[in-house]
Structure 1
Amino acid sequence: MKSGFVTFVGRPNAGKSTLINQILGTKVSIVSDKPQTTRLRVMGVLHGETSQIVFVDTPGIHKPVTQLGERLNETARAALNDVDVVCLVIDASAPIGRGDRLIAEGLPPGSVVVVTKCDQANRDMVLQQLVEASAFEAEEYFPVSGVTGEGVEALIDYLESRMTEGPAYFPPDQVTDLPEPWFVAELVREQLLSMFRDELPYSIATRITEWDWPRIRCEILVERDSQKGMVIGRKGEVLKEVGIATRKQLANNGEGVHLELHVKVEKDWQRRRESLDRLLDFHEPD
């Protein structure tokens with residue numbers, strides 16, 4: 001058995017979560033077109049016949065303006081330690097910027113550059129990204145698409161070659177370390193992210209407060225009273241739509257699942273450490 005850990009790091013919205021979901025062939029991380037969608041360090045497990053690769057999805061590293069931003073950066077940088085390979089994920093459709101360069105400066109030797117979203121860029125753009133990224137002096141470079149799967153097989157083969165002899169860290173039927181209640185809360189937040197623009201998505205947090213399958217109670221936190229009405233929607237239409245879309249992603253399309261959604265105002269939760277501890281540290285719901 002060959003096994004090991006691979007961390008994906010990069011700027012917000014670089015495509016890390018989409019790529020990991022493509023590699024695993026199943027959804028372990030929520031995705032959206034909003035930066036800072038990923039707030040948790042999530043592990044996804046790829047089981048091979050004689051190998052096991054544990055992929056670590058991380059929040060995008062950025063210039064923080066709140067306690068939440070600082071916590072996300074701490075989570076991402078902590079995931080660089082004690083892993084076998086670090087992959088810097090770069091968006092093929094956006095210019096390489098100062099943020100990419102700062103992240104690259106902190107990478108350990110033997111790191112890999114993955115240029116993703118190649119389905120959104122033409123060949124010349126991808127080549128230009130690879131040329132510019134060559135300044136990072138990475139061990140290898142891979143152009144891929146997390147949407148179409150282009151180039152993913154070559155990336156997996158290479159990462160498997162970097163694994164060393166070791167144990168299976170997860171049983172064969174486990175694909176993530178994210179507890180199911182947390183995953184459901186993330187699915188609810190994903191639906192809300194898809195429905196709102198401007199600053200509201202960043203003021204939304206979700207957590208499961210009751211878990212007695214098939215009965216689930218999910219609390220949606222916002223920072224201001226004015227946001228509460230927006231999230232509920234006229235006659236509760238937004239919550240109804242979110243609940244239907246979330247249940248469809250559960251086993252058997254959520255048949256028989258009773259998902260209660262409640263909206264609560266917790267003023268400035270992004271700036272309060274006690275709130276972040278409760279929302280970002282794994283725990284069991286009541």
Structure 2
Amino acid sequence: MQSFKKTLTGEEPKPAAKPAEVKTEKKAEPRKEEKPVANKITVGHVHMSGCTGCLVSLADNYLGLVKILDDYADLVYGLTLADVRHIPEMDVALVEGSVCIQDHESVEDIKTTRKKAKVVVAVGGCASYGNITRFARGGQVNQPQHESFLPIGNLIDVDVVIPGCAPTPQLIRNVCVMAYLLLRGTEEQKALAGKYLKPLMALAKRGTTACFCDLMNDVINQGLCMGCGSCAAACPVRAITHEFGKPQGQRDLCIKCGACYGQCPRSFYNFEVMDEFEGILELIDGAMK
């Protein structure tokens with residue numbers, strides 16, 4: 001046999017290696033994921049009657065959202081993001097949309113959210129003030145009986161309001177970070193987080209209705225209006241115009257949806273935040289690195 005191989009190749013065949021001489025490479029064991037922060041908070045997204053624009057704004061944080069979910073929060077509930085049917089216990093509930101009071105399941109869901117969450121955040125104009133859902137009168141093809149919608153503050157106590165239609169991604173991100181620091185941070189971090197959230201908590205305590213008259217009394221007549229036009233841009237019924245660089249409201253068109261008041265950056269102006277502005281920014285930047 002060996003001579004046959006030599007005839008074919010012209011070389012002496014090499015002896016086969018013994019089993020003891022065969023080298024085997026050890027496979028590396030899979031590395032276990034190390035969580036940068038072990039003591040995360042639990043967060044849920046509760047969707048009521050809305051356009052999902054606030055959820056889109058939340059997702060528009062891109063890698064910032066990934067950072068929050070990696071280091072600071074576990075998402076335990078969300079109709080589009082988590083495979084959980086019933087509302088669980090959670091630290092922070094982000095609630096989007098208003099509540100249809102003809103839909104008994106929605107009414108029960110918002111009450112359950114209040115029972116299960118330590119902090120309830122009204123995200124966006126519909127959850128905060130009702131916004132454009134105040135136009136609802138029923139008669140829709142799919143659910144003709146759905147005719148009355150209320151902001152969540154009319155049914156439960158709300159701790160924090162994030163205004164806007166939709167709120168900016170940065171504002172939602174900052175509130176999530178501050179909620180974590182308020183619940184899990186050091187004493188210094190808790191103090192700064194409390195100052196950041198204080199004006200948004202004041203909006204929640206203020207109530208669920210607002211009109212241009214409130215904006216006029218609280219902002220314009222106090223010399224705080226800077227003529228940015230945010231109120232006019234937010235008004236769904238175009239009841240606000242600009243005259244000589246300042247907003248003017250038509251009371252007969254106003255539906256008291258609160259869009260203008262919540263959108264105005266000076267309506268929740270707070271000197272405690274301004275005095276700690278640099279420290280708060282550094283705190284947020286450090287958390288997102």
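Nothing in this text is a laboratory measurement; each read-out follows from the coordinates by a stated rule. This structure is a prediction, so every number in the text was calculated from the model and none was measured.
Taking 54, 40, 35 as the value of Cα extents along the principal axes in Å derived from one of the structures shown (1, 2), identify that structure.
This value belongs to structure 1.
P(r) over Cα pairs in 10 Å bins from 0, in percent, for residues 88-151 alone was computed and gave 23, 57, 20, 0; which structure, 1, 2, did it come from?
Structure of origin is 1.
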